[in-house]
Structure I
Amino acid sequence: MNKKITLLFLFVIAVSFGQRKAIADKYYNEYSYKKSAELYEKIFNKGDDSYEVLSRLGDSYYYNSDFTASEKWYKELFKRHEAITNSEYIFKYAQSLKSNGKIEESDKWLLKLKAKNKYNSSVRSLQDNLNYFVEYTQKKKVFVSINNLSINTKYSDFGGFVFNDDFYFASTKPDGVNDKRLYKWNNQPHLNIYKAKEIFKIKEKVLDVEEQVKVASVSSKYHESNAIITSNGNIMYFTRTNFDGKKLKGGDDEVAHLKIYKTDKIDGEWGNAIELPFNNDNYSVGHPALSVDEKVLYFVSDMPNGFGLTDVYKVNILDNNTFSTPENLGKNINTEGREMFPFIDSEGTLYFASDGHLGLGALDIFEAKKERDIYTKPVNLGAPINGAYDDFSFIINNKRNNGFFSSNRKKGKGDDDIYSFIVYKCKEDVSGVVYEAKTNKPLNNVTVKLISEEGVIVAEKTTNKDGSYSFELVECEKNFTVTASKNDYKKDEKTAKTLDVNKQLITQNLQLVPLIIENQIVINPIYFDFDKHNIRNDAAKELAHIVSVMENHPKMIIKIESHTDSRGKKEYNRSLSDRRAKSTKEYIVSKGILSSRIQSAIGYGEGQLLNDCYDDKLNKCSKEEHQKNRRSYFYILKK
């Protein structure tokens, strides 16, 4: 009797347990991830650690961007079922780790996809650039004044499109109409489209929006989002859940997918919305974007035969409100993961969000330039636009140098928030005057170069009559070298560091020392090692000026005189100075100057001292006084 009672009790538990799992599966298949996560966790705590429960538990948190929880459950999945776990979960686990700041561990797991023969875009990019994380987080300053908009709520606010001064976005915040109808994915109200006014807060130096109102004429009981408007203001495209005005319509999988709708403005109001002909009940089509000429409509879809979970497509907008067959943008843009939220700026650049291209975690924003009707390899925008969590829905106004993007990054106000940014356009001028060092008079026709830290000539100018030069619109926060050169003068150079103040003037004056003074080519003293006459490196640099002057004046003839101080025997000093003079001549000739252009090279020893440091005062003179007598002269005999 006791055995029968026990068996009956176990049967009741099994039925109850099976019912609970069936309910969890139902919520999961309906994308009700908040509820499915709660139920699967209870099932796991009751002892079911199966592959299905653990994978779906991890997914339920992953798809709601709770990466701490998804990491925990994917880790449990690999701990118990790694041998049968497919590559999809390796990727999701790697993404969860990265979003939680565990970069090295994430990269190790991502590279495991090689063993699965899954050379996806992230793996290839990682192999090509193992230093990507530093590169992406230390990007050149482009986007500044990142601002969490004042309209953001504790709910999901995202998207963005600017028409004139109006900013269109989507939000799940309660609107007093359908507040009780919650979207099962995240237990929030359904999305509605709102319109607000762009403002620039001068004091805070940030872009913001205000005066938001719901666009009621395109609202339904379910989702509307991603509104865009043609330049004439007469047509709106937007995304809506497949709703026929009475009920949701499901496909073969009994799931209501997304569709793109179009509405025309009639008498100042948006009319009835009609769905576009390439929509389909069995897959989603959404996130519309227009080309610059508004003849091409871009969108996102998970239609069959794509490259990944969702891809970016395009259709040509034809006459009579017809459209061409959808065309996939190809594997250069689309990956095995998700590509979403396309946007085309005024220069034809494509921006989109992706978790398939190598990034900083979850969805990152990328840009792809268009060349000959083909988009180039996407480039990660890097920080501060991208971070560890989802970053998406990027738009930019090239004329106003600002824009918006959405993110569920930490320290936001809600689930998803909208952020504004300013494009960093800091430019400064570098200018100055070039003087002659001896007379302090301005020098004209001097070549002035602005050289970057990498040694690249950024700009080149010639000084005006008043000796002035100016380099306009130089990048801020850079180190440069300014060089000035002119025939028969020693080159001068100085560093110039631009600041972080727009339209700042950086002044850098330079001086050129003349090489020809009266009947001499004048250089700094050339030195020789004790008792030696070979040309040292420092002497070679000075003699280069002699070579330069003689090259500038092909008919010039000179003579060389060398002198010593009074220390040592007179005959020895004469011989030493003569060897040094002739060594100097030989060096100049070795640089291409004809020997016949140097009439003589003679050493005079201590015979022509410039001070009183004669033999009787030898020990009374300082080193500096003796050094003054050790010199060479380069006299010009014929110009």
Structure II
Amino acid sequence: MRQSSHLLDKINSPLDLKKLKRSELPDLAKEIRKTIVDVVSTSGGHLASSLGAVELSIALHYVFDTPADKILWDVGHQAYAHKLLTGRRDQFPTLRRHGGLSGFTKRSESPYDTFTTGHSSTSISAGLGIACAKRLKKDSSKVVAVIGDGSLTAGLAYEGLNQTGDTHNDKDMIVILNDNEMSISHNVGALSSLLSRTFSATKLQMMRKSLGEFLKSLPRIGENMYQLAKRSEESFKTFVTPGMLFEAFNFEYFGPIDGHNLDHLIDILKNIKTMDEPVLLHVITKKGKGYPQAEQNPVYFHGVSSFDVDTGICRKKTTNVPSYTEVFGQTMVELAKTNDRIIAVTAAMPEGTGLVPFSNAYPDRFFDVGIAEQHGVTFAAGMATEGFRPVVTVYSTFLQRAYDQIIHDVCIEKLPVVFAMDRGGIVGEDGPTHHGLFDISFLRTIPNMVVMAPKDENELRHMLATAVAHDGPISLRYPRGRGTGAELDDALTVIPIGQGEILSHGEDLLIIAVGSTVAEAICAAALLEENHDVRATVVNARFIKPLDRKLIIPLARKIPRIITVEENTVHGGFGSAVLELLSDHDIIDTIVKRMGIKDQFVEHGPQDTLRCKYQVDASAIITTALSMISRDKPIADKLVSN
């Protein structure tokens, strides 16, 4: 039930928020938290971070004049309260549903969403670009970049800080560090809060500038006196606050302050709003604030599926079928028992990539590099030069951030680094920033790189064994979610590089599939034979690079129709690789249809819904096959359900 005051019902924009009294804002925060918990309990989403940023969201929109003033939320994990305050209250129950609100900030969704996000550490750089553009347009409105402490592990954030604090340019921007893990400092108390509000006061800022100008004007000794006074102030602030790092970037640092104290937040935001230099405000918040289960287990409730509000227990039906992620993690532990050269590297995703069991079993061989994929890849390359077999475990969508390092630091020297890409293909409700639809295309073009994709969780185990045994760069990609239910072999075997397999025989059609689409191809082939008397040969390619030419070329010469299927963009993907192979062998009379994601970004929604919509499921394969053999018999409803 909604809180009795019904304050949130009155707010359709930040202008309505500004009409509330300060004394009403804590009750509004409670209503917002209740709404977020209720909606996320049914839709899933990033709960803990958004609960921790409720007061900060209220204070920002209460003080600043959005959307003229620009607020950038790094990643967007923290932006649910922001959505509720900016005209999306009635739509909020559609959060992360197909056709509904995005789980992240999205420019096309609202004028209050300054920048589309999904990957971390972009807010400072984007905010600086906006601030510089405003200055060129003589626009005096403000820019505020909100960034979490975890996102500060990425080099991109420091590149943005470095340019923002460049003393040769007049950069007017506010950065708010939302520290919800106390990773920088525990020094939160009355003294630091008082100092931040005092140092940021408008009158004191004016006095500091006047004094600085006076000292600089003194003959001969002016500049030295000014620098001495500035160092003295900075030394004092550094003694009582953790701001030395940011002062070194030429930011005026304030904090840390309690990010749940609305009065303090509003006071200091009003003060720093008037400043015309780079400012960093450090606020301490609690992940999961206001929902006990999320406060006790913020890691689990960072990104959670639907759950029971009273207990916090996941509502999903239990199943004995493990996820691909779980099978990968278990296999890593199994392989490491007999191979002490295996190293696991992750970029702040030990839980999401299934590496927690490995980190517990082999803590000395586990490295979490933080949100720093570029560093993680080069770090792994360094370990590989010393004879180790590092396995860089990363979501497909995040590996994009380290493309230069893959080429320059790993592949040129043919170093034995394994890239294990979780969430390859359509991932679901996180949408276009998180679908792993490009890795096949961007990896297969790199010399020395081997690219694999297993048809099921059992083959994943054997491919991982293959990868750590390979003396060179190698990658494997596997989907999000539960496996197919395949029986897991006890013994792990190495698959010969570039060797595919035939799963069924037929003379009418050749279906060459890879990864998660193999199961769809098998299903389609069975239904084609049963219902349409069409017999198909189904090939599990296993390898995108190198392709099994000894297997594919003879089949292509014999079977006149070929369908390639992949859960990846068709541009430069697996189907393109097959076409190139056929062209190289002068096979030009065969009809080839490539099935995959066309030249577009895929929105958020359930995986099965999106696979059907973008035609990478069994029903779409059947439709394509029938069109190729000029049979227009309608597909029965049962084919779709099957």
Structure III
Amino acid sequence: MEYHTYTTEMSKNDHEAITILLTGSTGFIGKEAVKQLMDENSDLILLVRSKLKAQSTLQAYGITDFSRITFVQGDLSVSGLGLSTEDYKLALGADVIIHAGGTMDVTLERTLAEGIFMNGAKEIAALAEQIHRARGLRHLIHVVGFMSPYGKNATEVEGSIGEGSTGGTAHNPGDLRTASLKMLHTESAYEHMKFEADAYIRKHAERCAYPLSVVNPSTVVGAYPTGETEQTGGIGMLVQAMSKGRMPIIPGGASHWLPLISNDVVAQTIVYLSREVEPSGGTYPVLLPKEDSPNMKELIQLMATTLDVPSPRWSAPLPIIHAAMKAGGERISGIPPESISFITKRRFDVEQTKQLFLRMGQSIPNVVPLLPHVIADLDYRLTSPVVAGKALPKGWKRTRKGDLAVLVHEGQGEPWVIVHGLMSSADEMLPLGQALQRLTGNPIWLVDLAGFGRSPALGAQQDEVGFNGQVKAIVGVVNEITGSFKLVGHSIGATIVGAVLRECKRSDVQLAVLQPVWTASEDQVQRLASKLPRRMLQKQLSRMSSRRLVKQFKRADSTIIDEKAILAYADRVSTSLRSPRIAGANADLLRWIQRPDRAAVPTFDEAARTLLVWGRTDIGYMRPQGLPTSLKCAELPYGHQFPMFHPQETAMLLADWQVEQNL
């Protein structure tokens, strides 16, 4: 997939200093807009409910420089924006207003929705009018949902009132109420109030003659290259329903679609508009044309493949689905009826948006290649919210290498690429990565195997394809390294990296295998489970309780592991296995371990640059016999999971090996 770097037609030095007032700065779009605006020559005034919470939220998003940011504490639903006299005077100093505030909650009760959106629109418009009368407002940029019927942004195709038609596009501000009453039958109070706010600001801007640009983002997903989507509403509701087997039909079928765009693209659009010296205004639906986007049948199939679940075969009209949800189907699917209002058969006029992007020196980026990573990220967040919600330790960031999710810590020298084993993920290897980085100062890459953690599933239904697919995916990761590096694997991950070493045929790679699975499992329960049909084993794994997992771990280790640590680990594993994607990936590799034709131990040439670390109290797997004499070996007095339960000792051993190799 091609990654995108967004640029404007003006260099940073060409930008005159301006002051921008931004609402919604802690939202999914707002945070990205603030991050991009920090690269511009702008002073930012951020309207927030809590200064401390806002600063903490922005810091967690990677924003560390607050020298040009001023927080003003207020509330969109309160008169005068809830600002003090002093803060309101600061707001009156804005040259540009970006209004992107509002709660993302399609089930919002009408009174609350009216207070946030309608009152917010009136107060922002009043502020804009005061600025414009005093010295001329350069630009008001309003961010509002793509389904809004106002402005020249939508046309109907084969539509009817019952199937999502607005009965035509509303171009006349005087006919706004009529258009509003013709909105989707599934429209929520949340959507209705947003659209009424759109209408109000349009009329106000026309009356007061200040420049207005309306940015209409479609359903928003995470930024390139990871697709991290913390806003779990919208497409996240579909992901959760599919993962839990609660999506028996395709909403709307092939004639419908769910327009999608990434939040960095939306933010770039907003930032570019804020820099225009003489804005002409306009309406900018930020989305791909319908013909360049997957229809609902294709999107659901993509979700099914990424989540490793069966795809529904049949579709149903949206009114029937909506009625079924209202009749109690919401309790079964977990999806509120209001959520399907984002699924449409409408086409949107993006010509004005295309022209804007041409001025920016690019075309509207294609979000489709990013979707498997978005779906996997949402699945992980929804399955393991506690783990997924934890902030990363200082110095670590999530990124993507090849087609896999990777945790990276920068450093000097050769990178260490570390691949986890069964019942694990990159997050579980963080203690080892931290210890190794402190000892060596080298860059560390912690990789999520395909289908594990935040990486999309391979989509393979055969275990042989699954193992070989994992090898190919890791080759794609290490191919991004131009110089020498060290490749480390634990358990089945050690077997995979051994195959990677053979596959990439590079002489500048050194290999460390930690408790490699080179023999079949000695555990009778695991042997029997591995013989089950794939779907059955996947289902059994998804039902594994923490207690059963603790028993399994103890059966394979003759040492005493800290009870609190092993139970916490078992809880995390049990929770993650509720994802069919993660359970399926584990099932594929469990079945492969019992194969008689699994990968062999290193050859003599490979052994000369390989370190084997064996935990001698592992009774789940046996240390193979007849290893090449050139293989460097070390032992630790622990069991199979020693890299996770004893990260410091493991890191020290690896660091010593690096020093020895350098000498």
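Throughout, read-outs are computed from the coordinates displayed, never taken from laboratory work. Not measured: the values here are computed from a predicted model. Cβ atoms are built from the backbone, for glycine too; each structure is taken alone.
Of the structures labelled I, II, III, which one yields 14.2 when mean count of other Cβ atoms within 10 Å over residues 476-483 is computed from its coordinates? Attributed to the structure labelled III. If distance in nm of label points 7 Å out along Cα→Cβ at positions 84 and 628 computes to 9.8, which of I, II, III did it come from? Going label by label, the one that fits is I.
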